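Structures for review follow.
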Structure I
Amino acid sequence: MVGVVPDLRLYGLNDKKPEGLYLPLSQVGGIRVSLVVRTPREPLSLVETVRAEVAAVDKDTPIYFVKTMEQAVVEDRFFNNLFGSLFLTFGVSALVLAAVGIYGVIAFSVGRRRQEIGLRMALGAQRGTVLRMLVRQGAVQLAIGVLLGLPFAFGVSRLLAGVLYDVKPGDPTVFATVVATLSLVAMVACLVPGQRAVEVDPVVALRHE
């Protein structure tokens, strides 16, 4: 044993067994090997120099698949990036549809309560009190939906672990972003139609059908 080196990902970034050994090339002949050259210059500018050095050692050794480390990483992560982009698109689309749906349902529900709001206002309720009531009720509905949906979302995310790289299936940042977005939409859905309802004259609201 000559020395100890860090674990390497010899078979890709998702290599689950990064342990390996460095052996003299003369002892493992007959296989394809990779040559890595570190340089502060433009990597591809050294291709001919490397070819010449290898030919000086063994002129029958061909060199092919020349690429930079950035290109190698991009190629290795191609399918991860492809599936990641697809799931990102689907996820954002689902979030937008969920936000639109939540806004529509809550706004419609608040709008149908215009007579109730007018009655409360006629009996002396303050605008701020009515708005807080609507927001509180909307928050309760949203909380129930979140509590029911989060376990299901977490379970589905576990199934996608195979196409994730450096991202945990239950990433708290992602879940927090989704919950925060839906919460904001729900609050707006309560406040916008609620504000319109409390600004209407109570008499007009009571006559509205």
Structure II
Amino acid sequence: MFIELTALRAFDVTDGFGGLVVLPVDPVTGQDVPAPIVMRYAPSANLGDIDWVSLVGIIHPGAFDVFATLSYMQSDPNNVTTPFGGLFSDPFETPEKQDGYAYYIGARYNLPNDKTKIGLEYNYGSEYWFNMAVAEDSLFAPKTSVRGNVIELYLTHRISKGFILKLDYMKYDFEYSGSGWHMGAPKDLDSTPILGFPSPTDADRFLLGLQARF
């Protein structure tokens, strides 16, 4: 059995990260702009602090590996807003403290051949959930950043000592906008909200991968 408790704080969270930004819509009104605007962006304000606490447990009953984790987040905003919004608040609104939570559970079965494993995982994030994973290279959002539900089913097979084949399927079901982002208030996607940036409602992801270890 493995149990771990983690607590952390991000101080002086900024309103962005240096680099190029593409603006297909007006972030204040949600209306399309005549042509997508590419601009160089630099952080301009400290929006406040964010605290997290997370508990994870792992057990290994027989041929199974089973885990569960519960995480809680709370924001401590400064009275700062920008055209992109404040900490979990819309542009020109007064930011308020918000909190969110996420849970993540999964199990994996190890077949008797000691080479093949089949896993099933589920995670849920609440309306204001944010996990500071904006650097993740994912088309939709890291699954643990989603404000909504994600189901993942996968199979791995060890072809040889250094090569592992992976087949993977993820089903994303977004309930609120802004997954993986800390600026702007989340909007219920079952309604017809005005969004400064497009936000998907659902997505399917299929993956065929080969991992090589040297």
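Details
- Which entry (I, II) yields the derived value 10.4 for mean projected area of the Cα convex hull in nm², for residues 33-144 alone: II
- For relative contact order in percent (Cα under 8 Å, 6 or more apart) computed as 16, the structure of I, II it came from: II
- Structure (I, II) behind the derived value -21000 of helix-only ellipticity at 222 nm (-39500 (n - 2.57) for each DSSP H run of 4 or more, over all residues; to 500): I
- Comparing percent of Cα pairs over 28 Å apart across structures I, II, the highest value is found for I.
Quick note: the coordinates plus some simple rules give every number you see, no bench work behind them. Every value quoted in this text rests on a predicted model; they were computed, and no experiment measured them.
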